[in-house]
Structure I
Amino acid sequence: MPLDEQTRTRITQILADNEVVLFMKGTRQMPRCGFSATVVQILDSYGIEYRDVDVLADPALREGIKEFGNWPTLPQLYYRGSLIGGCDIVRELDATGELLPSLGRPPVPVRAPTVHLSAEAAAAMRQALGEAGPQQAVRVQVLQGGRRHELSLDTPQPGDFTVEVHGLKLLFDRASARLADGLRIEFVPGPDGGGFRIDNPNAPPQVRQLSARELKARLDAGEPLRLYDVRTPQERRIAVLPGAIPLDEQAMAELETLPKDTPLVFHCHHGVRSQATAEHFVRKGFRNVWNLAGGIDAWSVEVDPSVQRY
């Protein structure tokens with residue numbers, strides 16, 4: 001599909017409005033190909049602000065960006081209107097420490113992380129390595145800016161950082177090493193054989209779930225949390241939670257002025273809309289954000305049957 005003028009204008013405007021742009025398959029929250037996910041993981045590991053554009057949402061854009069940049073594959077990363085490259089180039093630049101300067105940022109020194117590995121986890125890894133061959137090591141990947149982790153067996157690659165713990169070699173690519181200092185890896189037994197548990201102190205804040213009973217206990221204890229109702233005025237006329245603040249324009253403006261460590265709890269009917277709202281405020285920098293699991297309906301069922309269900 002040739003690049004039409006409407007699509008060219010759209011691409012040009014996106015690049016003009018945003019310093020860093022990633023044309024990708026899917027979104028940064030939900031990449032829809034491994035190459036796009038890799039670039040998102042690298043950018044997120046540095047906390048780089050960028051505009052993500054889902055080319056799968058527009059066939060003309062998907063084909064047009066290839067012609068626009070004279071680059072046949074996706075994703076494509078741009079800085080100030082100039083093409084940096086695709087997944088392989090971004091990985092290479094990251095491995096050599098050149099990615100940040102290519103995006104107008106000062107380089108960040110990276111060193112091998114400190115990792116805490118339990119004896120049980122080491123034993124499980126040693127068993128897996130014994131079945132894989134002498135050249136293998138355990139690769140630890142820190143993904144989605146520290147929200148997710150993967151363990152696999154692999155051979156060392158150029159640019160890797162190697163950490164030796166309990167006689168085992170753990171491999172980290174550059175992006176993972178930046179977000180892995182203080183990582184704790186344990187093995188938790190279970191009926192299906194058990195699995196690894198990884199705790200990362202560098203993980204960004206996330207929305208946590210709060211049950212109706214837990215919320216009731218915290219309210220009864222007088223904890224200084226702020227409870228926001230994201231439902232419509234029509235729904236609030238049917239039922240409300242005691243002390244809940246309607247999230248209208250006035251409340252939104254006030255919320256923006258609160259300290260970032262203020263405990264925030266959001267609720268809706270069943271917990272879906274409030275989850276999205278809570279995630280929005282996490283992205284705004286709030287660090288203590290909760291979603292009422294099951295919403296006001298769960299409150300009616302678990303705490304106060306006098307609150308009308310609908």
Structure II
Amino acid sequence: METGKLLCELRRGLTGRARSHLIAKSYLYWARAFLLFFDGRDLSALGREDLDTFMRHLAMDRYASAATRTQALKAIELLYARVFEMRPPWIENYLRERLSGTGPTVLSPEEVQRLLSHLEGLSFLIAALCYGSGLRLLECVRLRNRDLDIPDGRILVHGLSGTLKRHTMLPQTVLEPLKRHLEIRRAQHIEEVASGYGQTALPEEVARRQPNLARSWQWQYLFLPVPGSGRRSSTDHVSETVIRRRFSLAASEANIMKQIGKNTLRNSFAVHLIQSGVAMSTVERLLGTGAYRDMDAGTLARLSGETMPSSPLDRLRVH
């Protein structure tokens with residue numbers, strides 16, 4: 001049956017159902033995209049691999065968000081149910097995987113490895129630190145050079161005011177690419193300062209007391225904006241939204257059918273540490289949650305001397 005006739009059948013199937021005009025229009029749009037993508041193919045012979053190919057096309061070529069891809073899935077399900085009177089199990093399984101559960105998404109170690117293998121440069125470093133150190137994505141993009149304690153293998157996590165919140169581990173796996181990144185950043189900063197620039201945005205309290213620190217190397221953001229993002233290079237950090245989009249694309253390329261949220265890698269860090277036998281109290285301390293949410297200076301000083309467990313990142317084979 002031709003694409004136009006199939007869509008007419010679907011439109012009739014949507015009519016009379018309790019769906020808004022906009023939702024029905026959206027379902028028709030994505031059903032048409034699906035039909036055109038597999039133009040000439042026998043739709044009853046398609047399978048899970050074909051659906052994976054189409055979903056990767058939506059993510060990578062059409063920049064569709066996770067919510068939009070879920071809507072496209074429902075449109076495809078309706079197309080088969082209403083027009084072909086079929087409910088292929090591969091569609092139902094795919095939907096169940098995307099919509100099951102309300103808890104945080106956690107990747108398996110193998111999925112983390114696949115995700116990292118499809119990232120490079122800035123995105124790889126940020127993903128590796130989120131998973132290897134248990135950082136929130138926002139904490140990671142806001143890291144400054146002063147937050148890295150490379151000799152002791154630690155990351156110092158500061159709040160917006162510049163005060164120290166907690167310590168966590170700096171994975172061995174990421175040290176070499178991180179050092180190369182720092183060398184490039186330092187050369188870039190020296191050039192900017194020589195040209196009369198190189199100022200960064202300081203926390204309000206710090207800016208009031210020591211405004212001259214704006215050009216200090218230690219206070220520079222570790223991860224600057226991606227070229228073409230519209231942000232000024234030296235005063236701001238890379239956009240969390242840009243990095244989340246890259247994570248999502250990498251997940252599609254790696255054939256990971258879970259929605260990658262802003263803290264999915266941090267959640268995976270916690271679960272994998274616990275599964276390896278690390279005490280819950282230690283995991284909470286590294287995450288800055290539970291009883292360790294608001295540690296005072298004395299507690300921080302005492303805990304800073306404790307041995308860090310091995311990072312889950314150091315158990316993977318990554319580039």
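When you work out relative contact order in percent (Cα under 8 Å, 6 or more apart) for each of the structures I, II, which one comes out largest?
Values: I: 13; II: 23.
The structure with the largest value is II.
Identify the structure, out of I, II, from whose coordinates FRET efficiency 1/(1 + (r/R0)^6) of positions 52 and 124 (r between Cβ atoms, R0 = 25 Å, to 0.05) was calculated to give 0.60. Structure of origin is II.
Comparing structures I, II by mean count of other Cβ atoms within 10 Å over residues 164-171, which one has the largest value? Walk me through the numbers before you get to the answer.
Details: I: 15.9; II: 21.5.
The structure with the largest value is II.
Structures I, II were shown, and distance in nm of label points 7 Å out along Cα→Cβ at positions 212 and 252 at 5.1 was computed from II. I have 17.1, 50 for Rg and Dmax of the Cα atoms in Å, for residues 76-155 alone, calculated from one of the structures I, II. Which structure is it? The read-out was computed on structure I. To test your reading of the models, identify which of I, II gives -15500 for helix-only ellipticity at 222 nm (-39500 (n - 2.57) for each DSSP H run of 4 or more, over all residues; to 500) when calculated. Traced to structure II.
Of the structures labelled I, II, one was used to calculate Rg and Dmax of the Cα atoms in Å, giving 23.5, 68. Name it. Write down the numbers at each step before the final one.
On the way: I: 23.5, 68; II: 23.8, 73.
Structure I accounts for this read-out.
Each value in this text was obtained by applying a stated rule to the coordinates, not by laboratory testing. None of these values were measured; they are calculated from a predicted model. Cβ atoms are built from the backbone, for glycine too; each structure is taken alone.
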